[in-house]
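K.L.:
Before anything else, here is the set of structures, which you'll find just below.
Bear in mind that the values in this text are calculations on the coordinates, not laboratory data. Small disclaimer: the values here were computed from a predicted structure and weren't measured. Cβ atoms are built from the backbone, for glycine too; each structure is taken alone.
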Structure I
Amino acid sequence: MNSSSDNSPVNKPIQQRLTEAVTAVAELFERCRVSYALIGGLSAAFRGNKRSTEDADFLMHVSAIGLPGLLQEMTDAGCDFDQLDAIRQWNTDGILVIQWPSGVQVDLLKPVVPIFHRILQRAKLETFGSQPLRVVDAEGLLLMKLIAFRPLDQEDIRGVLLANSRQLDLEWVRTEAFQAGIPSERLDAFEELVREYYVP
């Protein structure tokens, strides 16, 4: 006979747990009127580079007065963390790492610089499962990947360029990247990727 732990959310397949966690977080953000966008590996899958990931990343703007209510909603949903510590971490580091009850890690990133606010404003409404979900657009994702530019980020850039031929506002990406002070050698490497993988 199966034990009750066999029915625990943490025993579900990771993709199912990811879908459920992202859906729940998006519903929570909408309820609390939080400005957000899905970023990271899941957004890369939306925009062209299908790859596996086991966590969910969000860019999120919440007012100081709204943060305690948002954290309380997360606690009510079953997340286990100290709210005062979370407020301190958010205000000091601009990052919150939440363990959703199903065992999925949810990383929340504060838009601490203007470029992240502009990326957040460009996010587009998509459908995730049956849930409307705001996802960083392709140009915003390219810019975030340019800022990080690890090997995996470069792979995501290739995927976005290939999947969005003739559709991207690359001048916006170039202008924002230059204004953000991204090193010229990185911008040169990006242009190489554009020449190789993007059809203008």
Structure II
Amino acid sequence: MRIKIVLGTGLALIALAVFVALLHSPSTVAATNGVPLASPLAAIRANASACQRGETLPAGTSAIRMQVEATTGPQVAVGVIVGGRLVTQGTKGTAWYGSAVTVPVRPLAHTLTNATVCLRLSSLSGQVVMFGAPTKQAVAAIAEGHPLPGRLRIEYLQSARQSWWSLAGAVIEHMGLGRAASGTWIVFPIVAFGLAAIAVGSWTLVRELR
């Protein structure tokens, strides 16, 4: 009986966590700085910082995504400076991976122009590569006081007006596209298989722990 209570409580908490998570809104790209992903600009193996001038951040920006690649990502701190004043900032912890890092920041009430976006990489456990496009030295990003061969690609994200729950219909429709047996109905057997797997796993766990 104790095993069943613990298992049931755990599954209920997981379901509640999923429900609460789906109440949040997804992040969407509000704007980019127009820099293509042409080539790597710098390979970093130790703590370092870089700044890029001439950026425009749209109102509502709540996260900044930079094209920084790492196998095991370091801690990333981002700050936005306008007229010598720090307007917003945020930090992303370690252990991320991939070809881009998204750092949440305090949402902007107004559009910012001619802003300087700075990032600080710390607690490195491997090589980190910054990506962007070659440009003139006068407008290039600056790393540790030295110009990089180009500008970093930066994307500015904001929260969508709709929650994940309200987007469920669109998600289901997209899941049914491009399949041999297309249609929104395909979602229901997927859900059924998932629930069946949870039920079988729970039954097996209870039986083995008796």
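K.L.:
Can you tell which of I, II yields -8000 when helix-only ellipticity at 222 nm (-39500 (n - 2.57) for each DSSP H run of 4 or more, over all residues; to 500) is derived from it?
P.N.:
It must be structure II, since only it matches.
K.L.:
Figure out for me which of the structures I, II the number -0.54, -0.94, -1.15 belongs to, where log10 I(q)/I(0) by the Debye sum over Cα atoms at q = 0.11, 0.15, 0.17 Å⁻¹ was derived from the coordinates.
P.N.:
I
K.L.:
Just checking, which of I, II has the largest value of distance in nm of label points 7 Å out along Cα→Cβ at positions 39 and 55?
P.N.:
When distance in nm of label points 7 Å out along Cα→Cβ at positions 39 and 55 is calculated for I, II, structure II comes out on top.
K.L.:
A value of 22 was derived for relative contact order in percent (Cα under 8 Å, 6 or more apart); which structure in I, II was it taken from?
P.N.:
I
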